[in-house]
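**Student:** See the structures that follow.
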Structure 1
Amino acid sequence: MPADSGHSRILEGPPRPRGRPRDPAIDRVVLEATLDELAANGYEGMSIDGIAARAGVSKPTIYRRWADKPALAIGAIAILVSQEGPPSTGDLVTDLSRQLQAAHGNLERSGSVPLLGTLLAEKERHPEFLEMYRERLLRPRRETLLGLLEEARERGEIRTDADSETASLHLIGFLMAKYLSGEPLDGDWITPAVELVLGALR
């Protein structure tokens, strides 16, 4: 054994970080400004100067928190949260229609479609951006739709062998296609779209 210095070791836990603690409010402002920059200018056009100006903070404030542009971009995408739709009513057409309406509201509010275009353009160089977007926005919505379809299967409203996975993709696809068409996104199209998909499941 190595020689002992004669003093007992005291376990004190990890050292405290120097300086003032990070302000989560500043983190949030910077990340939201980053999302705005990504949606407006794309990843290549995104600049720390632009983010600092939008957030009303200094560049050193940003660099103390994130090492580089990729880290800042992934941190910003990670704050996206899919808006929860209304609770289940037990009526499948109503429930799916309300979920699509909530998903449309989420697209409008977060500016996530322009952002998605940016992330698709960066897919080869930064696939982690698109994966984070899927995790935060797309998967939660699809899981909700799948849950409603499974409940309907248990109630006997759709066939036991109905392909709910494909149906959920069709429902999301209707929403994205309608959004990208440039046509008004009123609620009139939602119920017919839901009925069309359900016709293949009954």
Structure 2
Amino acid sequence: MSDHDPFQKLWTQQTQDPFAMSLADVHAHAQRFQTRIRTRNIIEYLAAAFVVTFFVWTAFTVPEFIVQVGAALIAAGALYVCWQLHRQGRTATRAELEAGAQSWVVFHRSQLARQREALRTVWGWYLAPFIPGMAVFLAGVSFTEANPAPLPAKLAVFLTGCGLIAAVFAAVGWLNSLAVKKLDAEIGALDKVCED
């Protein structure tokens, strides 16, 4: 760009309004954030209950042993994810909320940081636990003796299933990385409030 670009001149000469957030704003934002996290967790727990119920039922009703093993692994993965969600992504306890009332900015920042860390590591605790079960389950369904298709067709079904699961996992990972960036921005804004 040249030095005579009117848009560059306009951009460099603009004034910036200082970011301001009152303590009441931080308190309200912290409460809304806790409500959002609580709602997200309830939805995750309900989804996990459905997954566990369905795959435990599948493990007991499908005659193919490898499918049973895959279904059991998926159910176990869902239970592990629930435990990790409670450990890493839970909302603040009542004691933490009461302690947070002392300094809503510090409290809210710590909650944002906790959620950011949970989302940043989602591949390890949220997605990876499903991979063994999904792979075994897909292999069992694709390569079962009851399937009369030739081996190349069975392999195509298996690889297509793996590709679809990989695409879903990639989308979940990408969405979580966007959420991490958003939380980083919120943490930065709170840090700026603390500096001022």
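Taken together, the values in this text are just the output of simple stated rules run on the coordinates, not laboratory data. Computed from a predicted structure; not experimentally measured. Cβ atoms are built from the backbone, for glycine too; each structure is taken alone.
**Student:** Using distance in nm of label points 7 Å out along Cα→Cβ at positions 69 and 125, single out the structure from 1, 2 with the greatest value.
**Tutor:** Going through 1, 2 one by one, distance in nm of label points 7 Å out along Cα→Cβ at positions 69 and 125 peaks for structure 2.
**Student:** Now for a separate question. Given a value of 5.1 for distance in nm of label points 7 Å out along Cα→Cβ at positions 53 and 157, point me to the structure among 1, 2 it was derived from.
**Tutor:** Traced to structure 1.
**Student:** For structures 1, 2, which has the highest computed value of distance in nm of label points 7 Å out along Cα→Cβ at positions 29 and 181?
**Tutor:** 1
**Student:** Follow-up question, since we're still on this one. helix-only ellipticity at 222 nm (-39500 (n - 2.57) for each DSSP H run of 4 or more, over all residues; to 500) computed as -27000: which structure among 1, 2?
**Tutor:** Corresponding structure: 2.
**Student:** From 1, 2, which structure was FRET efficiency 1/(1 + (r/R0)^6) of positions 117 and 149 (r between Cβ atoms, R0 = 35 Å, to 0.05) = 0.20 calculated on?
**Tutor:** 2
**Student:** With relative contact order in percent (Cα under 8 Å, 6 or more apart) coming out at 26, pick the structure among 1, 2 it was computed from.
**Tutor:** Checking each candidate, the match is 2.
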